[in-house]
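Please go over the structures that come below.
What follows draws every value from the coordinates through simple rules; no lab data is involved. Everything numeric here is computed off the predicted structure, so don't read it as measured data.
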Structure P
Amino acid sequence: MQEFKIIELSIEELQQIISDTFRTEINNVLLTLKDIKSEVEYLTREETSELLRISLPTLQAYTERGLLKGYRIGTRILYKLSEVKTALIPIKTLKYKRR
């Protein structure tokens, strides 16, 4: 059986205890989320081609040309989601730039 002790605390002391406890718990949650976010997400060839809206032969051609980097494990080829997103290059349009 647990013992309970009743002690006198000022409002400021109680606020400080609660604040410290919440701060510690929030930091723990943030560290957990950071760990989850830092995990690498891999896509299959099919998922990658659907994401980019290209065919599998086009995806293979992009990989052979070095536009995308594939990772092989056994007979499977996987792509890192972060690398697929960074491979997309913004296009500068000349629309409305008539001289």
Structure Q
Amino acid sequence: MASRILWPTVRTILRILEGKGEVKHRVQDRSFVYRPTRARKQVARSAMTRLVDVFYEGSVTQTMNGLLQLRDAKLNDDEWEELSDLIAQARTQQQEDTP
């Protein structure tokens, strides 16, 4: 059963997020308009790092395996090729960065 989210709850969460520096607000007419303080890509990277650390003990290999084991993770040939290309690019970058 889905529960309804009440406006006081939303306001409380936004106030907490603002206190943590995750969102800012401006006043427009008689309302607060909120916006994030960080780019989506930056937040996604931070969340992914935490996910890898917390659930997969820092292992990228275990994380990839977990993603590929999702029951709805049916990849087509183009997606498999794209993953292979991304892995090859990451390997090349790592080799270039290693002294």
Structure R
Amino acid sequence: MKNAYFILGLRSASCTDDEIRAAYRKAAAIHHPDAGGTQASFQVVQEAYDALRTPSARKAYDAAMSQRIVECIAESCARIVSEFFEACDPRESEKTNRL
């Protein structure tokens, strides 16, 4: 799922429970099938709200997002370091020169 805060139109994860509820109501009114939205878009809004609805759900969501960010940074760093050392490996440049 994309960022639940973004889906609901919230600019910050430091918003209040009332701001989350108001953002959900606004997004639900736009995306509800009876209001011209699609079932799929309304489902995305509902899932985003479910992730942030209660303080415990929000805490779990924020922790999972933080963990995912750490994993992405670690994966990116590992890829960059690997590419750097591959580029610095004289054996790799010899292979390139032969082509």
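Here helix-only ellipticity at 222 nm (-39500 (n - 2.57) for each DSSP H run of 4 or more, over all residues; to 500) was derived from just one of the structures P, Q, R, and that gives -20000; the source is Q.
Given that log10 I(q)/I(0) by the Debye sum over Cα atoms at q = 0.11, 0.15, 0.20 Å⁻¹, derived from a single structure, equals -0.63, -0.92, -1.13, which label among P, Q, R identifies that structure? Before the final figure, lay out each step's value.
Values: P: -0.61, -0.79, -1.03; Q: -0.63, -0.92, -1.13; R: -0.51, -0.67, -0.97.
It was calculated from structure Q.
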